[in-house]
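Every number here is computed from the coordinates shown, using simple stated rules; none is lab data. Nothing here was measured: the structure is a model prediction, and the numbers come from that model. Cβ atoms are built from the backbone, for glycine too; each structure is taken alone.
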Structure 1
Amino acid sequence: MNFHPTAIVSKKATIRKNIKVSAYAIIEDDVEIGDDCNIGPHVVIYNGARIGNRVTIHQASSIAHIPQDLKFDNEYSLFYIGDDTKIYEFVTLH
């Protein structure tokens, strides 16, 4: 694992092998990240994210934040990203 010293990665998160986490990225507790992933700078990965293998997330993306659905009432929810996905800069995924 290659974590930049300014990255904040929860010790409770499940992080597989060969992961790169860039500067100022934040990974919360209830997160699972598969093998061979690259997390760019300023990316925030919120609780409930389930990220597959060989995923690249470019800078300043927000992953698995709470839904913008007005009916959402803080129920436990999961957000899945499949294998070999590329997410480009400044993307917000709920």
Structure 2
Amino acid sequence: MIATEVLSMYENIAGLSNQMAAAARMGDWDGLSKLEAQCATEARAVATGVPALSGAPRMRKIDLLKQILANDREIRDIADPWMNQVPGMARQ
């Protein structure tokens, strides 16, 4: 796997996480769930091992990871209060 392929995978995950955040903002929980499944599929490919990057590709990967984490935080900030209202779904 070459650097462009690695970055393409991260770009795809970042795009999905942007869509997930938008779905959460709109309260589209079904859409969020579908996007989450797509994101999980992409993440499994990353989890199988990708080569280390250096230089500009590494910095781009770091930027994408920061974006993904920021989207995750936004989704959790929106979804957690809703989840706490659903019986049996309260987070500990």
Given 3.7 for distance in nm of label points 7 Å out along Cα→Cβ at positions 40 and 56, calculated: source structure among 1, 2: 2
Value -28500, calculated as helix-only ellipticity at 222 nm (-39500 (n - 2.57) for each DSSP H run of 4 or more, over all residues; to 500), assigned to which of 1, 2: 2
Among 1, 2, which structure scores highest (criterion: relative contact order in percent (Cα under 8 Å, 6 or more apart)): 2
Cα extents along the principal axes in Å from the coordinates reads 46, 24, 20; which among 1, 2: 2
Comparison of 1, 2 by mean count of other Cβ atoms within 10 Å over residues 32-39 - largest value held by: 1
